[in-house]
Structure I
């Protein structure tokens, strides 16, 4: 079965990231390793023009300001007019009222192709009561039940990532078992994943396939990196290398995907 990684590397889509200050360098390097092209433009004076030139847009609220929310909405509307996919990463939603209100404001004004977050973030975005600790997650949640409730509320394809990843849209639920716990020990791996999802969405109109291909590829790269490097610093470098090295054959051999 053909995997979209080959198409991403062939097309080298331009991914416009309005993202947080902590992860810009890691996200850019990860997209380059993947085979995509990153641009990090967040000034409200230029985001509309930049989004119109890109192949996908990522809105990441990790280090949020009022000006950035305005820029995200301007860029999102421009992306919608251009017909390119928009991925929202609602980092830390539920931790503060401002963060939650900002994410909901973006969703109200921008048509989003996918929301990628952890279970706590998706729960709070959908109004499902849970406790969020900073930007790192929440208490234990029945993730499949959450996915179904959250999709009903948000009416947008969701990628809920964690020990097992769940993708849900109007047609099916996909479960992905690839990945490694060391991903949680490196800052920005979730943020980079949202940008990788955007790169895959940029080359396919099949949203479920694009998201599942992106997440399985990402998890396999983490597994291969962790097999050789068990400490966070060396793992981070090895992970970037594996994003560059993992090919379609390896993915098809190692992906663990089930659908219902």
Structure II
């Protein structure tokens, strides 16, 4: 793993296509934004004939992941973050952390986390993992009535390095706020890809692009960055090559870990 140290390897992270990663932390297994459907089209609930288009199959099924202790769901309203197979997984896990509005829609085992709100999970060894909901915004200022609420997450525990999961965030100012409270972060799982849709907000960014991802890593003081959610969907404008180029230009290439 490029740039990974012994401390980074204490926190195994594996990317399974799109926004779906497995993070092993404190003896617990977390899944982010579960998506396992085959390629296809998903109608968008907007005026006009707009669709999300999945271009690549998921490399795993939900069953392949094994036992899961919690889902970190940045939002429940977009199929590229929670598809049909991912939605079927949710009742099978003990708890789903997501937005407050999303928990209201999902019900059951879903627990909403407002920005800076925390929840505690017991570790198998008797310790505690704290899950903190952190700010995210899925587009330019004022986008929420269209794109909906989004939340990111920070995992902390007394004897472990911290992990940040950005969710679909396009706001570096939110990364600054998170850095003020949590920097340095050991591992940052950043949803990149520079998502844009020509019809939405004058083609403004809906997620961080590669150059902004490098800026986020500097703000967070992260020793390791795991890029996610930059492939498998047509609305991403930047992929692995652009990420590697931006991080190389920023002198941060040694921090990249694609965790495939």
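Derivation of every value follows stated rules applied to the coordinates shown; laboratory data play no part. What you see is a predicted model; the values in this text were computed from it and never measured. Cβ atoms are built from the backbone, for glycine too; each structure is taken alone.
Compute Cα Rg over 2.2 N^0.38 Å, for residues 53-172 alone for each of I, II and report the one that scores greatest.
II
Out of I, II, which has the highest value for distance in nm of label points 7 Å out along Cα→Cβ at positions 189 and 213?
If we compare distance in nm of label points 7 Å out along Cα→Cβ at positions 189 and 213 over I, II, the biggest value is for I.
Determine which structure produced the value -15500 for helix-only ellipticity at 222 nm (-39500 (n - 2.57) for each DSSP H run of 4 or more, over all residues; to 500), calculated from the coordinates; the candidates are I, II.
I
Thinking of I, II, which structure, once semi-axes √(5λ) of the Cα gyration tensor in Å, for residues 37-84 alone is computed, gives back 16, 11, 9?
I
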